[in-house]
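Values in this text are rule-based calculations from the coordinates and carry no lab data. On a predicted model such as this, the values are computed, not experimentally measured, just so you know.
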Structure P
Amino acid sequence: MRSSVLTRITTWIVAFLVGAVYGLAGTIAHTFALGWFPLGLILAIIGSAAMLVAVRMLTADRWAALATGLGMMASTLVFSGRGPGGSVIVAQAPEGQFDAGVVWTIAVPLLVALVVAWPDLSKLRPPNSTPAREN
């Protein structure tokens, strides 16, 4: 019992740290664009969603996915503010232009909520049933 609890807590801590790394990478890279196309934002959202889904599927634990998402949100929050030297990583776009920073800031919590709230579909099919194959 004690080993199981320690393993789960360690998993959550590692998941939080992995999420923080992905959140930091997405926060830095979301501003990259090829002309008008926000490539960095698209890749940051896809990468973060893939990490959240992977953690949820591999661990079969909502809490691990939530820990990953909290790490992403925490690093996005910490690194999107004004730094000690006055630099800003997530700068606001001029009025009337597409603001990737706002989209990134809103997309991360939405992804986390979606992945954590997604129902566990593994319990819908009985464990010993296999689909019939036609010859």
Structure Q
Amino acid sequence: MHEFSAACSIVDTALEAARNNNATKVTVVNIELGQFTFIIPEQLAFNFEIASKNTILEGADLRIKNVKGRLACKDCSFEGDSEVDRDLPPQLAIFAPMKCPKCGSSSTRITGGKDFIITNIEAEIAESSA
């Protein structure tokens, strides 16, 4: 359900931008999706398809750029990209990338990868008859 809510948010935002710019058809929506949003890109794309039905976004290409999560470790002062814990089954590892890749501590703070941003929208614009 998390992905459907995110997809509806994308559609609402893109529709508003399209209206404000006299767009007749949205062809592409580009987003950046942070690892720590825990949104599954395939499910987001599927839900975007459903949420955009019967709108000027129907059939638009949702292009997702995944953004790696970043951590700061309180124990060893590591700051950098998070890594998947290879000791966990893949189904769980994607939801638990919070351990420090340097020392293995769980005493970390998220410093990046929490964002979910529409970077741009490509659309067809109505020609003005001036």
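Looking across P, Q, the calculation of relative contact order in percent (Cα under 8 Å, 6 or more apart) that yields 35 traces back to Q. Consider the structures P, Q: one of them gives -8000 for helix-only ellipticity at 222 nm (-39500 (n - 2.57) for each DSSP H run of 4 or more, over all residues; to 500) as calculated from the coordinates. Say which. Computing helix-only ellipticity at 222 nm (-39500 (n - 2.57) for each DSSP H run of 4 or more, over all residues; to 500) on every structure in P, Q gives -8000 only for Q. From which structure (P, Q) was volume of the Cα convex hull per residue in Å³, for residues 80-119 alone calculated, if the value obtained is 70? Derived from P, not from the others.
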